[in-house]
Structures are given as structure tokens and as C-alpha cells.
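Novice: Below, each structure is written out as C-alpha cells.
Readers should treat all values here as calculations from the given coordinates under stated rules, not as data from a laboratory. The structure displayed is predicted, hence computed values, not measured ones.
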Structure P
Amino acid sequence: MQGVLKYFGLENEISSPTFTIVNEYNGKDINIYHFDVYRLEDSDEFYAMGGEEYFSKGICLIEWGELIETILPKPYTKIIFGKNEEHPEERTLTIEKIS
């Protein structure tokens, strides 16, 4: 998240959405929405909060996105963070384009 916000000149705005479900960052030319859907029961709860309305408003970054994956608009980019077993301090990234 920090790298994305820095790219758009919003690195001083970052905060965790853990207690708010979504944080909004309004840049000069783009809006970025950072979701943490870990506490949602299912995609119905995401719909109930109006979450799908954000998809057409800007860039949506979703932590725990697999919980609502069935309702994400396609195409989207899925990034999976994993552990590097040989170097525990490092992470591996798997990036998939979902069509």
C-alpha cells in the first residue's frame, strides 16, 4: 500500500483501514480506496455497505480480497503475498491478471 500511495504522491496520508473497512485517499488526478474486508462475513455484507460503488470511482486495493472475489469486477489484478521458506525475512509475490 505504501508504494502505491507514494507513486501517486499520497505517502503522507496512509493509515490502516482495519477498523473502518475502507480508507479513501484523494489524489490530484486519482482516488484510491484501500479496503480490509477481513471482518466481513461474505460478499452480501460488502454489498450492504455500498462497497461495489467504489469500483467505478478509482483504484481499489483490497486486503483479504478472496472473501469477496466472486463479486469483483473483471478484469482485475490479484497479488498473493507468500513466505520465502529459504529466506524467512523475504516475501514472494504471485501476480495474476483475472479476466
Structure Q
Amino acid sequence: MKVESDEELNVFSVDHPEQFPLATAAPYESASQLTVTGTVAPDITRSVPVISIATGRVVELHARLGDTVKKGQLLMRVQSADMSAAFSDYRKAVADEKLAS
């Protein structure tokens, strides 16, 4: 293909113009959202481990991957037999202290 210069920048000629049919440009409405399949992977360089003082089962989630969280924000609620027993012992100790006074 040989492109020839012309005074008009939008005009050029080619050896076989029949190979390049002209088409009229028209407006095209496209979807504002594209639904696709794929895998989302966390950016581990931005992850901070969350350490629990007790073992147990997560029963409520208040933050998801990618959420911005602040210090002191409740992230999850854990149901723990260890913590339940410790809290029960604490309440018993408080009650015993009141009876001893």
C-alpha cells in the first residue's frame, strides 16, 4: 500500500480502493454495565491479618473484602464456647464479690 500526501490531511489514496469499502458512522447505544465471568483475587500487599483472641464460628460479617475499615470498627461476630465460658466465670466472680461484701 502506498499513501500519497495531499494538501488535505483527511484525504489519501490507495492502490486498490475496492479492498476498503466505505461505511457510514452511526450512533450506537451500548450497555452501561458489562456482565462477565472471572475470578477476583485480593491484593495481599494491602491485606492486614485480623487476629481473634478466641476460636469459634463466625456468625455475622460486618465488612467484606475490599471495604475500607476504621480502627475499632466491628468486623465480625464470633460465637465461641471459650469466650462464653470465660464470660460466665466472670459474671460468677462478680456475683460472688457482691455477696462477700
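Novice: So Kirkwood radius over Cα pairs in Å, computed for just one structure, reads 14.7; which one of P, Q is that?
Specialist: Of the options listed, only P reproduces it.
Novice: Can you tell which of P, Q yields 47 when percent of Cα pairs over 16 Å apart, for residues 35-90 alone is derived from it?
Specialist: Computing percent of Cα pairs over 16 Å apart, for residues 35-90 alone on every structure in P, Q gives 47 only for P.
Novice: P, Q: which one has helix-only ellipticity at 222 nm (-39500 (n - 2.57) for each DSSP H run of 4 or more, over all residues; to 500), as calculated, at -2500?
Specialist: Attributed to the structure labelled P.
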